[in-house]
Structure I
Amino acid sequence: MPQILDTELLRKIAKRIGKEPKYAREQISKRASKLGISSEAAQILWAKQLGIGTARFQRMVKPHIQQQVRDLLPGVFVTTSHAETQKRSTKRPSEPGQQVVLAAAIEYLLKDDELRNRCSDLLKAKANFDRVFREATTVLDDRLKRLAGISNTGIEPSALVVKALHPNRPMLRLSADKGEQEGFFLVCKGLFQAFRNPTHHQLSDKFSREDALRFCGFVDALLVVLQQAQKTP
């Protein structure tokens, strides 16, 4: 199957590095060979390192190519971070460079499309990161309702968790082991009580971007487990 590079993305890469598209194409081929991945994945990863948006092309490529990009995103994160560290010795790092690192971290950590789409812009903001906690817990709340088939939109989060995940009568069975089911039930209940309720009822400036990113990563892990749940009769 021939590998097809995105011509617009190729043009942007060439312009960013100050070379002809032919040179950029050759470098993409070399990178792909060195990393053992497709040329499309190599093109996307290089564009990310250069701070060029890749969302449109990345949505178009096949799933296994998207996975190649995800698997190697930590390398983009580390490489870009190192470059930015080197810049600090002579001048202040540029905002676009910081955004590249952040975008790579978000894409690597958040595998759930809905969570990533709803929280990415909030994570990239300059302040008010309590909004991330508010939105992430809303995504978790909504996912529990949809998977369990609960139509009551006004149900309180704690009651929702009891109804959907309680180990004695779960609507969503995550494990045949009652202890594991109870553990997940308690994690979700505690998360809502400790983070969802406070951030939904008052504003807070105590959360940093790093706090919000870590929290989103944890919620993402919970969503991955939930997708494997079996709905009980």
Structure II
Amino acid sequence: MRKLLLWDIDGTLISTNRAGTLAILRALRETCGIEIKLDGRDLAGRTDPIIWRTVCQRYGIEDSPERRHEFYERYLEYLRAELLARGGRPHPGILEILEAVRLRSDLAQGLLTGNQRRGAEIKLTHFRLWHYFEFGAFGPDGETRNHLGPHALREAYAKLGVEFRPEDTFVIGDTPHDIECGKVFGARTIAVATSGFSIEELASHQPDAVFPDLSDQAAFFQVIDGPPAS
């Protein structure tokens, strides 16, 4: 194995038709007893722990371990229900690319996501994608999203016995936070405009490549198989 692909989940691999957002809001309402307003950009690219801390700071809520645990448990319960109710889908080209990577001996793939592991598994199992990922870095694995890249490399080594170089690693995501996260540890970055950020907005953060979606499998692998930009 020579190169590693690290995938974001929400907005990159899948669209849940706001199932995750609605589950978060329901859990916060019951945990905190107040109506909380969060828009898509409050959540996009954020880790679950950061979302919780942001809400606590914004609304003056005590961040106790007991209340945090209750929030996470209620969120996971509601997430299952919202996914069933709202449907959603993998984004164009995703299934074909994941399968193509699985069949290549020179590539490995994992997750780099703000979701906690259980939430990631619930979402990707719902869309029958979980089996493509043997390892990953999840929201609670780092203080911020920018700490997750090195953790993902350590997880790849622990699982596969391969020490991937950052320059042979690709972070694939749909927000400026994903691009920044990859750049922080020296990875190459691929942005996809499949959620709330336009191609122009993503391009302004200077990823190595940006696509409207990943339906053009040949163009995607041209980036993966090409040399690093000089």
Structure III
Amino acid sequence: MIAAYLSKLAGALAFDPALAARVVIEAREHLTDAAAEDACVDRDEAERRAVARFGDPRDLAAEFAAVALARQAWRVGVVIVLAILVALAMMKARLAWYALVQWTIADDARAVASVVLFVNRYAFWLAVLIGLGSLFHVGRRTAPARLHAGYRSHLRRATLLFSAATLALAVSVAGDLILMALRVKLTPDSIVPIASVAVEIGSVAFLIVMIARASRLMARTAGALGV
């Protein structure tokens, strides 16, 4: 009886294999203990009552799905803010390095650099505003008792904000790359600015992967639970 129930529970949570594995382990321990503590002599009846008290597998899946998706959305929002802070730190580090080694932009490239710098600054601060806004959007609503269409729409809007913040940050990082190309001389000293821009690019790439993973999980969850 318990084995059959756990199989149904794993099937209901198939949209997230890692979550399914954790929940099934916990459920097995709980159901086994509950059946062992039941005063009923009939083992099958004890397991049946333990399973009945545990609840419908699809209802449990909907409860766990809401919490899992909320946690993932919160993680993405936090990582976006951290990526923005990393980009800011790398920018400051490059400027300090340029001042130290006295690297400047050539006169004939200053017009292009000024345009790129203008776009870079606005894109960066746009990323800051949207990133903080996305984090606020996720945090202003707690996960419901079970996943429903309204909360899924809330998470979908959060994903759109995540994507917009990442796009703005990517534009800013592209600007950093262009400004570095206009200033950097290919010498051993160039490893510092090149490495700093590489860190920024890696942060944006990581964000894209996280958002894509969150979107896929939300789509699989909605399809599995019909919400």
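Ranked on volume of the Cα convex hull per residue in Å³, which label among I, II, III comes first with the largest value? The partial results should precede the final answer.
Values: I: 162; II: 114; III: 138.
The structure with the largest value is I.
Assuming 25 is relative contact order in percent (Cα under 8 Å, 6 or more apart) as calculated from a single structure, say which of I, II, III it is.
Numbers: I: 17; II: 25; III: 28.
Of the options listed, only II reproduces it.
Ranked by Cα Rg over 2.2 N^0.38 Å, for residues 135-214 alone, which of I, II, III sits at the highest value? Provide the component values of the computation, followed by the final result.
Values: I: 1.17; II: 1.10; III: 1.55.
Going through I, II, III one by one, Cα Rg over 2.2 N^0.38 Å, for residues 135-214 alone is largest in III.
Between I, II, III, which one scores greatest on mean count of other Cβ atoms within 10 Å over residues 63-70?
III
I, II, III: which one has helix-only ellipticity at 222 nm (-39500 (n - 2.57) for each DSSP H run of 4 or more, over all residues; to 500), as calculated, at -14000?
The value was obtained from structure II.
On FRET efficiency 1/(1 + (r/R0)^6) of positions 23 and 143 (r between Cβ atoms, R0 = 25 Å, to 0.05), which of the structures labelled I, II, III is highest?
III
No value in this document is a laboratory result; all are computed from the given coordinates. A quick note: this is a predicted structure, and the numbers were derived from the prediction, not measured. Cβ atoms are built from the backbone, for glycine too; each structure is taken alone.
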